[in-house]
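Please go over the structures that come below.
Nothing in this text is a laboratory measurement; each read-out follows from the coordinates by a stated rule. Remember, predicted model here, so these are calculated numbers, not experimental data. Cβ atoms are built from the backbone, for glycine too; each structure is taken alone.
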Structure P
């Protein structure tokens, strides 16, 4: 069956069964390999993407749920080849280790930052708590997100993010 969706701002049509997990459409049909397969049950968060602005577990989201919707993957966060501030912060803070959770962590954090200009440390921890990190870099993940919030405050000149 033909399924139409918009992925990272580009309208796409794929020929798949309606119950095909969105993850496999993104990775196998569209070649966007940044979104990772983790548990396959929607528990670990490695496969997190945004569907109409909301974070979803793409391994357990049937593609039919994305019909006519806007999907954003980790590749879609960059703008004109410039990394998203979270992607830059991940590098600056040495967050990546094995890479298993990184795109899901960033997508969860990006959703938080889209909806909160100055989230607290507790807000940040809550936003990424559903994403498992095998390497235990949670403190670096939180520090990276906090640095983006701090940079927002510095750029606004108000001392507030």
Structure Q
């Protein structure tokens, strides 16, 4: 495991071979699998589970309730949310869970709304805004994201 000296990692639940780069913040409760690459300028909250061989590019913040399976790619500045109706200084007790299945690829600057499941092997195009579940093995693009192709 490699943790850059300029990162702030409180979690001890990090798998072998995982690399965490500078200016990353990982809270104590986060769990990260083996052989992951957590790029610079990322933030991972407590109730986040990341599988094995996951790449999280720079500028990605993973909030409580986000679960990522194995072999997932998350492009730079992809945005995740966990509160459907956020209000300043009013924190929801019901965090919506977001599930990213095995083998998913999420393009740069995509936005994933809370409570979404992205099915196995799916791809989310760069800049897409995902407002509903994405079926397995499909490509979605646009705002709101729509299926444009079956991949397998």
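Can you spot which of P, Q the value 0.60 was calculated from, given it is FRET efficiency 1/(1 + (r/R0)^6) of positions 34 and 138 (r between Cβ atoms, R0 = 30 Å, to 0.05)?
Q
Between P, Q, which one scores greatest on relative contact order in percent (Cα under 8 Å, 6 or more apart)?
Going through P, Q one by one, relative contact order in percent (Cα under 8 Å, 6 or more apart) is largest in P.
Among the shown structures P, Q, from which was the value 3.3 of distance in nm of label points 7 Å out along Cα→Cβ at positions 2 and 122 calculated?
Q
With FRET efficiency 1/(1 + (r/R0)^6) of positions 10 and 98 (r between Cβ atoms, R0 = 35 Å, to 0.05) coming out at 0.95, pick the structure among P, Q it was computed from.
Of the structures listed, the value fits Q.
For the read-out helix-only ellipticity at 222 nm (-39500 (n - 2.57) for each DSSP H run of 4 or more, over all residues; to 500), a value of 0 was computed from one structure; give its label from P, Q.
Structure of origin is Q.
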